[in-house]
Structure P
Amino acid sequence: MDTVEAIEEKVRLCVKLIASLREQNAKINKSNRELTEERELLLQENQQVRKILAELDKLKSERKIVQQKLEKLSVQFHKLKMSS
């Protein structure tokens, strides 16, 4: 193989390598976009979950207050019932 043929072969290999690298880069970029979109969706869902958890904590606190009031009313009712 003479020098020109060797150089041509190296150029062909480089062209194949560049094409392969471009294809890989395109796949990686597509995957990156998909992952970025998925991340955004997960962040939105996370915010919604946090809001729901905060509302749940609020409802639990309100339920505790209602239970305490019901217990007081129940005690008062039993006192009234006993005194009558």
Structure Q
Amino acid sequence: MIANYSLKAEELTHDFIGKLKELHKGLAINITVIDTEQISDETTYLLNNSANRTKLLKALDNVRKGNVVEIDLATIEKNANSL
């Protein structure tokens, strides 16, 4: 399951955290903080190039379809060290 919550830092309250805990009780969750203003600027820059735009839109389509690959960093490091 994926749930995405977008809010400003000042809107992050103890009540909100409590509701998250209640909604996702018993689950291991991952919280990522993204500066959406910076991302917007970077995305705009990348979309100005047609080759980049094509790659980004294809990648976005793959994510929406669930076509993603999870990679364990420890495994990569182990394999890299054995080279």
query: Computing distance in nm of label points 7 Å out along Cα→Cβ at positions 12 and 28 gives 2.1 for which of P, Q?
result: Q
message: Of the structures labelled P, Q, one was used to calculate helix-only ellipticity at 222 nm (-39500 (n - 2.57) for each DSSP H run of 4 or more, over all residues; to 500), giving -37000. Name it.
response: P
field: Origin of the derived value 1.00 (FRET efficiency 1/(1 + (r/R0)^6) of positions 4 and 20 (r between Cβ atoms, R0 = 30 Å, to 0.05); candidates P, Q)
entry: Q
- prompt: One of P, Q was used to calculate Kirkwood radius over Cα pairs in Å, giving 16.6; which?
  reply: Q
task: Identify the structure, out of P, Q, from whose coordinates distance in nm of label points 7 Å out along Cα→Cβ at positions 36 and 68 was calculated to give 5.1.
output: P
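Every number in this text was worked out from the coordinates using simple rules, so none of it is lab data. Here the structure is a predicted model, which means the values were calculated and not measured. Cβ atoms are built from the backbone, for glycine too; each structure is taken alone.
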